[in-house]
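Listed next: structures, encoded as structure tokens.
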Structure P
Amino acid sequence: MLNFKQKLLIYMIALSAGALLLSNLAAVKLWDFMGIAVDGGIIVFPLTYIIGDLIVEFYGKQVAKNVVFSSFLVNILAVIVFYIVISLPSYEGWTLQEAYASVLGFTPRIIFGSLIAYICSNLMNNYIFVKLKNGTGIFSKSFIARALGSSAFAHLIDSFIFETIAFIGVLPLNEFILQACFAYLLGVAFEVVLSPIEAAIAKRIGRKMIDDNV
């Protein structure tokens, strides 16, 4: 029978892969924030960092690394499946082919940028998180301090890679810079807002694991 720690890891792996897939689907839409074009994926993508922080905290860097790559593979599979389904001939009378293709036929630049940014930023997030945890001062003592510290740098890498691959040349330069900066700030802001919840979850998980080992 699986113990709490094993069960929790299964759920976290599923959530990590799902959050990345949802962010890629949502990124198809650009929404308007006071004249700034923002991809919809920013709404859910920060969850990958939160989940990653919890995994590296309780399971270590190697497990967290494997989760990142497994989430990456799930999304590669999704892209392949969607493209195959889109290429299949439509049944006579089914009129949603164009709508289906426009939503699920990932723009190559967006999906490529998203996946590359995900791999690079999450691996860097895990690396910095462990370094901070093994260091001294507030970062070694506070989970939420190292979670926010590592994510702040990782979001910078993510925004730079994703926005450059997906939107450079597509948007005017000034709009591109605004979008990239806003995507970074919004991603960090989401994590700051959710940090009390993340800290409470981490504390709860830690207590539960201690109780299971007693």
Structure Q
Amino acid sequence: MIEVTEKNALPDRIDEIQVDECHFVNKKKVKSSYPTNFAEVFLGLGCFWGAERLFWKLPYVHVTSVGYGGGYTKNSTYKDLCTGLTGHAELVKVIFKNEDLIFQKILKVFWENHDPTQGMRQGNDIGTQYRSCIYLNDQKLYDVSNNLKEKYQHDLEKNNVNRIITTEIKLNEMFYYAEDYHQQYLAKNPAGYCGIQGTGINLTI
């Protein structure tokens, strides 16, 4: 697997990918008009089709979308991503009510619905785009994320899962919307692929 750097990544694209204004499921605006007391987090837990569905179902989530981030190539396409040369991961953008307990609940869903110890893969999905990651734009949420990572590592070890969590947690990474057909994919294609699978270990919060 090639290590992607800023120098060897695919070149930027000028045009931003356009998506429908409203969420296919809850009809709320995807890009704007968020309530002032809401925050955002970008979560990578494998293929974003099944991952997004986990979060749009939560009552305290305002809206979701999917895209690419954590790498180098601006306005990457899905075809670019699949080369493994953008450095990006598949991400779910989650807009949620900005309260400590709600954010912890969102991360509980995150930790429990994938295996964060697998490095650059989730199950049969192999590559940097499937890595486990949490990207944020808020220092407080960043600190909470790292604290819960430590707690989940402890929960895994307590249950004899002796593997190290590889989840990448970073501040201020860019997010680029994925093509519209990826948005809310499993609502548009109910029989579509979903590779979501956790470790079977719950996070204690």
Structure R
Amino acid sequence: MEITWFGHSCFRLRDRDATVVTDPFDKSLGYPLPRVRADIVTVSHDHPHHNYLKGVKGDFKIVNSPGEYEIKSVFVTGIPTYPPRRRRKSAGDGDSGRNIIFVFEFNGLSVCHLGDLAQVPTQTQVEALSNVDVLLVPVGGGTSLNAAQAAEIISLIEPYIVIPMHYKTSTSSLNLNTVNKFLKEMGTPRIEPIDVLKVTRSSLPQETQVVVLNPKG
């Protein structure tokens, strides 16, 4: 499998049979979104930074609600979460402020995209994520997880690979923390970013490893 990050919460997950794009964003975010092609597009919640479907090419299937789906060779599970009461619901997050965690099963590899998750999941939700190999986790704070919360979730889920997302970069227009705070929280303050992560079942590390991706665009 090949994992590419376009910035914020938008990834391309691609294997030989199917391509998934998560949370495509509009230009107000600051990142340039390439005109990527997909078979499946997931939307964690209704916000222009997460639901810009016009930015994706192809005759793709949209998955923007909880449930279980089988599309091409990919099994997709959507798990609903709700924000804590303190979180504002007036910033374009949709009427309910709901977020959806998506788990993708690709030919023996499990990838979890936490979306705009704002709190540590419940015990039931953690159990549903017990077999995750690669975790895509927000770390920048604001209306989603901060560095300490992200580290706590990682310790509960125990994935093999962690890829941080939803944080401040030189391109992003949002007022978030940078990835450095999260890396310090994880005890890995110096990680050289890479452009693309290629991973197979046999290449998974024995212990949890943090991988930082450069935004492609």
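Where a number appears in this text, it was derived from the coordinates with a stated rule and is not lab data. Since we're looking at a predicted model, the values are computed, not measured. Cβ atoms are built from the backbone, for glycine too; each structure is taken alone.
Rg/Rh (Cα atoms, Kirkwood Rh), for residues 112-183 alone computed as 1.01: which structure among P, Q, R? Only structure Q yields this read-out. -3000 is what came out when helix-only ellipticity at 222 nm (-39500 (n - 2.57) for each DSSP H run of 4 or more, over all residues; to 500) was calculated for one structure; which of P, Q, R is it? Attributed to the structure labelled R. Can you spot which of P, Q, R the value 30 was calculated from, given it is relative contact order in percent (Cα under 8 Å, 6 or more apart)? Of the structures listed, the value fits Q.
Looking across P, Q, R, the calculation of semi-axes √(5λ) of the Cα gyration tensor in Å, for residues 72-143 alone that yields 43, 10, 9 traces back to P.
Work out the source of 0.9 here, i.e. which of P, Q, R gives that when distance in nm of label points 7 Å out along Cα→Cβ at positions 16 and 40 is computed. Here the read-out was taken from Q.
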